[in-house]
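Next up, some structures in structure tokens.
Quick note: the coordinates plus some simple rules give every number you see, no bench work behind them. A quick note: this is a predicted structure, and the numbers were derived from the prediction, not measured. Cβ atoms are built from the backbone, for glycine too; each structure is taken alone.
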Structure I
Amino acid sequence: MSDSTKSGSVLLRGGRVVDPGSGLDATRDVVLEGGTIREIGESVDPSGFDRVVECEGLIVAPGLIDPHVHLRDPGQTHKEDIASGTNAAVIGGFTTVCCMPNTSPALDSPEMVEYVASKSAREGKCRVFSVACATAGRKGERLAEIGLCDRAGAVGFSDDGDVIESANVMRAVLATVAPTGKAFMQHCQETTLTQGAVMHAGEVAQKLGLKGWVREAEELIIERDVRLNSGIGCAYHVQHMSSGGSVEIVARAQREGQPVTAEASPHHLLLTDEAVEKQGSMAKMNPPLREQSDIDALKEGIREGIITILATDHAPHHSDEKRNPVAAAPFGIIGLESALGLYHKALIETGVIGWRDMLEMMTINPAKLCCLDGCGIGSLKVGGTADVTVIDPDHSWTLREEDLGGKSVNTPFLGWEMGVRAVMTIVGGEVRYEMEGALSR
């Protein structure tokens with residue numbers, strides 16, 4: 001792999017341009033200059049450009065956006081930091097990531113939001129935006145400085161890693177976030193049902209002698225929150241949905257006109273709880289891997305447009321931690337480098353949706369969730385931001401440790417074969433990642 005930060009005029013020539021935001025899906029030439037998209041045309045004269053990239057047979061898409069990543073910065077930078085996390089992101093084709101606030105200290109003040117923005121500007125390979133805390137210190141007791149964090153640039157609010165347990169505090173959060181126009185993103189876990197639980201409550205947990213995590217722990221929080229929000233109307237987002245029953249709850253709320261969205265992650269679309277028996281702590285995550293019936297329900301929710309966003313929940317951990325037995329190991333896996341290939345395997349190869357719909361869930365939909373579409377992120381428009389991902393839709397490869405760009409390697413997908421790959425990632429007109437030998441110059 002190679003990367004470059006050289007800027008200049010670039011012609012992406014003859015690719016299949018797929019821009020769900022505008023509905024464009026056709027062979028086009030795309031001209032990038034000065035950090036913006038200068039032209040999208042049918043036949044652009046290739047002379048005079050600093051670089052011409054032949055894209056025949058490739059997909060040219062808006063830069064991919066992940067609204068749910070953990071960069072561990074500040075406080076746990078031995079696991080990941082902004083530089084390493086954004087390196088992983090551009091390798092995976094992501095030009096924008098939104099980082100969760102469960103850092104140390106937590107992202108619960110405008111100063112912390114500004115810290116992330118400043119460090120990202122210096123060290124990041126892609127754009128980084130903060131999802132700030134909803135409660136001070138993520139303790140669920142009193143509100144964080146929501147209004148000030150909003151003005152400092154937070155793109156959403158969440159106590160991710162923990163649920164807001166108190167219904168009274170939750171109501172106050174929804175009422176306070178609503179006027180900002182940003183979304184509250186909920187980690188749905190009714191904790192009295194999950195104490196000591198490490199994996200899905202089913203036959204595999206019984207076989208392994210591990211305490212099970214019931215689906216109702218997720219479903220009850222969603223039920224509670226949509227009821228609390230019915231008279232408030234805050235944009236409400238369900239993170240990392242794992243239960244088939246949750247799909248039904250969200251669908252009902254949407255039919256009632258509530259502003260409710262939901263996301264699915266690669267692991268919940270491809271792996272069942274049986275992976276814990278085979279791979280131990282590498283398959284331990286929160287919420288847990290469930291059963292095939294849940295995977296089927298999540299895929300149907302995607303097909304029907306109930307789940308509209310794909311997000312990795314990229315959660316790096318040090319190898320020493322993940323070597324612990326399942327009961328003692330931390331929850332979570334990484335996902336940025338492999339997400340595109342895994343989503344393709346779960347959704348396109350199985351006929352659930354096509355390229356346009358999948359890219360919509362990875363570009364304009366997360367841009368709208370995080371209020372980034374207004375500044376031109378998430379789509380390809382003349383005069384708009386030159387964030388572009390070039391994808392080889394017929395690239396067969398196997399995920400290896402050397403393909404990972406972050407500090408951690410905690411993924412159960414090593415050794416998996418995939419059929420697509422991001423081969424170039426352009427941020428603000430600058431090539432931040434290019435797969436060596438994949439593109440003609």
Structure II
Amino acid sequence: MRGSGRGVRWVRAGTAVVGTAALVLGVTAAPVEAGRPGRDLGRETLRAGDGWAALDTGTTGGAAADAAHVFVVRTWDEFRAALGGTAARGDTTPRIVYVEGRIDANTGPGGTVRTCSDYADPGYSLDAYLAAYDPAVWGTETRPSGPLEEARARSQATQNAQVRQFVGSNVTIVGRGPRAQLVGASLTVRGSTNVIIRNLRLSDAYDCFPGWDPGDGSGAWNSQYDNVWVVESTHVWVDHVTFDDGAHPPASLPERLGVKYEVHDGLLDITNNSDLVTVSYNRFVDHDKTMLIGSSNTRYTDRGTLRVTVHHNVFDGTTQRLPRVRFGQVHVYDNHYVLKDPDDFLYAWGVGVESQLYAESNVFTLGRKVPVGDLVYDWGGTMIQASDTWVAVGPRRPARVDVAAAYNATHEPDLATEVGWEPVLHGRIDPAPAIPALLARTAGAGRTG
């Protein structure tokens with residue numbers, strides 16, 4: 001069988017099992033990707049010095065994969081099988097997985113579409129759940145428990161088995177062409193090393209069964225899935241990915257029990273001793289809790305890990321966690337933050353426990369004025385080093401501001417303005433005023449140059 005006229009011959013590489021047998025197609029020659037003639041994104045590795053993921057051995061992903069472990073996939077079952085299916089977690093076989101076209105994780109064998117009702121346990125209904133755990137009935141002191149909450153958890157577990165896919169070590173996942181997309185998927189890089197995810201749109205990791213927590217502020221719905229979750233993993237490079245909520249952006253979500261019915265968690269979360277991660281040239285679009293680095297204030301084993309570089313990304317219409325950091329030495333540079341509706345914006349940089357966030361050459365474009373000091377939120381941290389930050393309001397040209405000084409002028413206690421380390425693993429730091437135009441051309445899926 002032949003491909004799409006790009007000089008690639010497709011052959012059967014074998015079968016794998018993800019619930020049912022799935023045919024996976026391998027390539028006998030590397031696909032040519034958009035960009036330079038003959039360029040193969042699947043074989044590309046992280047450049048030397050490009051952020052924390054370049055330390056020591058660097059990050060090469062599946063570049064060493066043999067022909068039997070190079071796959072082009074067009075369905076969710078093929079994608080899962082290419083990664084090793086249910087055995088992917090802990091697998092170290094070098095693999096390259098090229099994603100072609102739009103793949104919906106909520107599809108079964110033969111393309112059968114699965115909806116929330118297909119995952120629902122017979123003992124669960126949303127109406128009954130809302131009635132039982134309404135604060136006026138249940139109260140606000142304890143989390144839901146009992147048969148309905150247990151039925152919700154069983155429902156969530158059924159969906160989890162369908163949409164969560166683990167990614168093993170020595171793997172590259174790359175979109176083939178500018179329209180490659182995973183919808184509804186939660187990619188989990190857990191206990192792995194040497195992983196690359198590039199040139200994809202990752203959309204709408206939608207939780208059909210969020211749980212109610214009456215004690216979270218004034219009450220909150222908490223969801224299960226991140227578009228990408230990096231946990232207990234090292235040497236990870238996430239590059240030229242567009243992250244969004246797809247058909248369910250924040251403005252579309254209803255209120256239930258008096259607050260937004262949140263069906264998403266993070267877009268890209270990096271937690272639990274993960275280390276040496278580079279996040280570059282991505283777009284994070286219309287989302288609330290965007291990027292969490294570090295999972296808990298009391299997870300002291302995270303000390304010495306969570307070293308992450310976040311550079312040349314666009315945060316467009318995002319509300320908070322851009323990123324929020326605990327413990328780690330995190331370098332944030334040459335990013336563009338576009339705040340469309342300041343009424344929905346909470347903060348950009350979350351300074352958490354023992355965090356050492358070093359921010360330089362970043363640009364904020366605001367729909368209308370936001371106090372510069374509110375770009376930072378103190379989540380129990382003590383320091384932030386922020387230099388060469390520029391802010392533009394409306395049509396005005398950007399002007400340089402001192403974020404740390406503005407924060408300290410309006411908040412107590414003050415944050416220290418030096419973090420005790422200086423990044424040395426980075427490429428060229430572009431001048432901040434040039435960043436919006438540069439990233440408009442280069443950030444996100446399909447723009448790998």
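Here relative contact order in percent (Cα under 8 Å, 6 or more apart) has been calculated and equals 12, so which of I, II was it run on? Computing relative contact order in percent (Cα under 8 Å, 6 or more apart) on every structure in I, II gives 12 only for II. Quick check on the output: 30, 12, 8 is semi-axes √(5λ) of the Cα gyration tensor in Å, for residues 311-366 alone, derived from one of I, II. Which one produced it? Clearly, the read-out refers to I. Looking across I, II, the calculation of distance in nm of label points 7 Å out along Cα→Cβ at positions 263 and 359 that yields 3.1 traces back to II.
For Rg and Dmax of the Cα atoms in Å, the calculated result is 20.7, 67, so let me know which of I, II that is. Could the numbers behind the result be given before it?
Working: I: 20.7, 67; II: 21.9, 67.
It must be structure I, since only it matches.
So distance in nm of label points 7 Å out along Cα→Cβ at positions 247 and 351, computed for just one structure, reads 4.3; which one of I, II is that? This figure was derived from II. Work out which structure the value 8.3 belongs to, where mean projected area of the Cα convex hull in nm², for residues 111-182 alone was derived from one of I, II. The correct label is II.
Compare mean projected area of the Cα convex hull in nm², for residues 215-318 alone across structures I, II and report the one with the greatest value.
On the way: I: 6.7; II: 7.2.
Evaluating mean projected area of the Cα convex hull in nm², for residues 215-318 alone on every structure, the highest lands on II.
A value of -3500 was derived for helix-only ellipticity at 222 nm (-39500 (n - 2.57) for each DSSP H run of 4 or more, over all residues; to 500); which structure in I, II was it taken from? It traces back to II. Identify which of structures I, II gives the largest calculated value of Kirkwood radius over Cα pairs in Å, for residues 343-398 alone. Between I, II, the highest calculated value is found for I.
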